[in-house]
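Values quoted throughout were computed directly from the atomic coordinates according to the rules given, and no laboratory measurement underlies them. These figures come from a predicted structure and were not determined experimentally. Cβ atoms are built from the backbone, for glycine too; each structure is taken alone.
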Structure P
Amino acid sequence: MDEQSDASTLEQAVDAFAAEVAYWREVRGMSKKTLAAAMGYTPSYVSHMEAGRHKPSEDFARVADEALNAGKAIWKRWCEYEAAKVRAKSPAAPPAPRRAEQPYASGSALVVEHDQARLDYDGTAYRLTMRRRLRNTGNEPVTRYLIRISVDRYPGEPERSNAHYRIHPLTWDELALTATCRGETMRWEAKHDRDAFKEIWLLFENGQGRFPLYPGESVWIEYAYSVGDEKWGRWFQRAVRLPTEHLEVALVFPAALDPVVWGTETSMTAEASPLRTAPIRSEEDGMRVFTWTTSAPALHARYRLEWRFRARNETDATQGEFR
């Protein structure tokens, strides 16, 4: 490899490290100023690092990975940068083959780079906040995105569930749906509106203008809605409907309820089995948080987290699915 190729590889490693830091900062919803304060660095240093104007350092990589809870992803980029420096000074090995992307979902040009769900429960109602980073891998602008809300109070008893939702249907007022993209409010339209099931198009537009997702672009969208616990059951399921690179779920319950959480996964070819990794439990400000993540989940896989509150006497086995 000649000097120009070595320099290019080293430059690519710097860019990859910078992009990794920026990516996880966005995932955690932190500003550069907030991250800098958490790391003990200046905001300008973080800004220069994300712009690739500073070379990666071991200390910065360790502290950033810990502050952003990146699961060693940032540390791995620093190791790759160090390896690139070594290669630049010695004969290089053949480049590793590039990992092929997962196949597209039929008829879709979207890839989900990061899928982050947070479910908060206050003792009477649930509020789900979804953050997704979408990438348009097609040849046409994307102007809308479909989301689904589906509940089942009495699974295995369809007649009883149908009767329950005829009396207590999901309503738009209680859902209080909000959606944003690039700091802009997204307009939405109902595709299906039934007692226990909603399908909604989130539109990349509002009363002030349009902001399509163009080919090659990536963008974060965020949407949130609420459902009372008389309609939302004690499980939360994530269905992988588009090629997805990273999936993350956080369940946040009052610690006073003494919640416990477990989960299963299924696919088109396999029966339900326990999650391969256990949810991670932590405590913060009187709440108990359960976090579970996976990378490169299989298309059409379903991951279901279930829970119960040991401090509450509950006789009904309720369930619900939100995707």
Structure Q
Amino acid sequence: MRKHLACLAALAAFAVPHVSAQTVLTASSWIHPTHALTVSLNEWCGLVDKNSAGKVKCNILPRHISTPPGTYDAVRNGLVDVSFTVHGYTPGRFVLTKMAEVPFLGDSAESLSVAFNRVASKHPQFTAEHPGVKVLAYFTHGPGIIFNTKKPVTKMEDLLGLKWRVGGGMINDIGKAVGMNATLKPAPESYELLSGGVMDGTFFPAESIEGFKIDKIIKHATIFPGGLYNTSFAFFMNPAKYNALGAAEKKAIDAASGEVLARLIGRQWDKADRVAHGLMQANNVQVVKADAKFIADMKVKTSPLEQQWVKDAEAKGLKDAAKVMAEFRAEIAKAAK
């Protein structure tokens, strides 16, 4: 009996260091489990687990710990270790990241996200806009589309007289420039707003009509080459949690982040967009491709927004902002190849 107990004690002695050596990151998503972003969060956690040989794992909470706009502060304050947010959900807080939201940048979330992460990571002023968190990747969704429940939108005038949900950031500025009746609301509220008639339309990438369960409500879609807009996001971590890790654990997280993570998320979003285009066809959504005049009229209205971004970015400390924008476009073209 004594020999048996001694063996158990020896096994326990070996087991304790193994358990205590494992790090658990609390992660949270404000979007449902099948959304491209939540799928990407799971993929990232899997990569970290693999890179660390099982020493760093995620505990993805079943429910988000705040409202979507409160996510940044939730991570900064240590309520959760890892999450992501839309920069435009907190107006006025982020200026430089609007670079990734201007119209007609590209047709792929993957190439846009990779380019955005490359440029933002290169210029420390972008990081300076994110105090209190450690940014793991910058990324965007796919090309923005005009969706509505009322009528085809084929010209500028069609945008007027309807009530629109926008997600903040550049699309909010576009709405003002065009003279639209637009209200800033988080994406998860879209079903309630549209189904109840509080809003007539919304601006989303293709994926979101399925992602937010409005595929049976939407009747019309207008697509612009290169996207009418994009939305910038950041995927980030509580810095105290990161700094408390050992060198090997940090290496495991770093190897799964940056461009690897930006590409992973962008690829998931492109995949979801392709599925959603098929869903639009199946649900008889009337899809309009903006003609040359509509595109030209939209460019006239929105081109001052890029010029304003250059001024605002330079006022925020980003030198030669126009050059940075040109660098971004060059990286998009490079990533698209």
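Consider the structures P, Q: one of them gives 0.50 for FRET efficiency 1/(1 + (r/R0)^6) of positions 80 and 184 (r between Cβ atoms, R0 = 35 Å, to 0.05) as calculated from the coordinates. Say which. Mind dumping the intermediate values first?
Working: P: 0.50; Q: 0.90.
Source structure: P.
Comparing FRET efficiency 1/(1 + (r/R0)^6) of positions 152 and 208 (r between Cβ atoms, R0 = 30 Å, to 0.05) across P, Q, which structure shows the greatest value?
Working: P: 0.20; Q: 0.95.
Sorting by FRET efficiency 1/(1 + (r/R0)^6) of positions 152 and 208 (r between Cβ atoms, R0 = 30 Å, to 0.05) in descending order puts Q first.
Ranked on relative contact order in percent (Cα under 8 Å, 6 or more apart), which label among P, Q comes first with the largest value?
Top value of relative contact order in percent (Cα under 8 Å, 6 or more apart) goes to structure Q.
Say we calculate mean count of other Cβ atoms within 10 Å over residues 24-31 for every structure; which of P, Q gives the highest result?
Details: P: 16.4; Q: 20.6.
The structure with the largest value is Q.
Out of P, Q, choose the structure whose coordinates give semi-axes √(5λ) of the Cα gyration tensor in Å equal to 39, 23, 20 when calculated. Please list the in-between numbers first.
Working: P: 39, 23, 20; Q: 40, 23, 17.
Value 39, 23, 20 for semi-axes √(5λ) of the Cα gyration tensor in Å corresponds to P out of P, Q.
Thinking of P, Q, which structure, once helix-only ellipticity at 222 nm (-39500 (n - 2.57) for each DSSP H run of 4 or more, over all residues; to 500) is computed, gives back -14500? Please list the in-between numbers first.
Values: P: -8000; Q: -14500.
This figure was derived from Q.
P, Q: which one has Cα extents along the principal axes in Å, for residues 112-295 alone, as calculated, at 46, 41, 39?
Values: P: 46, 41, 39; Q: 57, 34, 33.
Working through the options, I get structure P.
Taking FRET efficiency 1/(1 + (r/R0)^6) of positions 248 and 304 (r between Cβ atoms, R0 = 25 Å, to 0.05) as the quantity of interest, name the structure among P, Q where it is greatest. Write out the running numbers ahead of the final one.
On the way: P: 0.95; Q: 0.00.
By FRET efficiency 1/(1 + (r/R0)^6) of positions 248 and 304 (r between Cβ atoms, R0 = 25 Å, to 0.05), the leading structure of P, Q is P.
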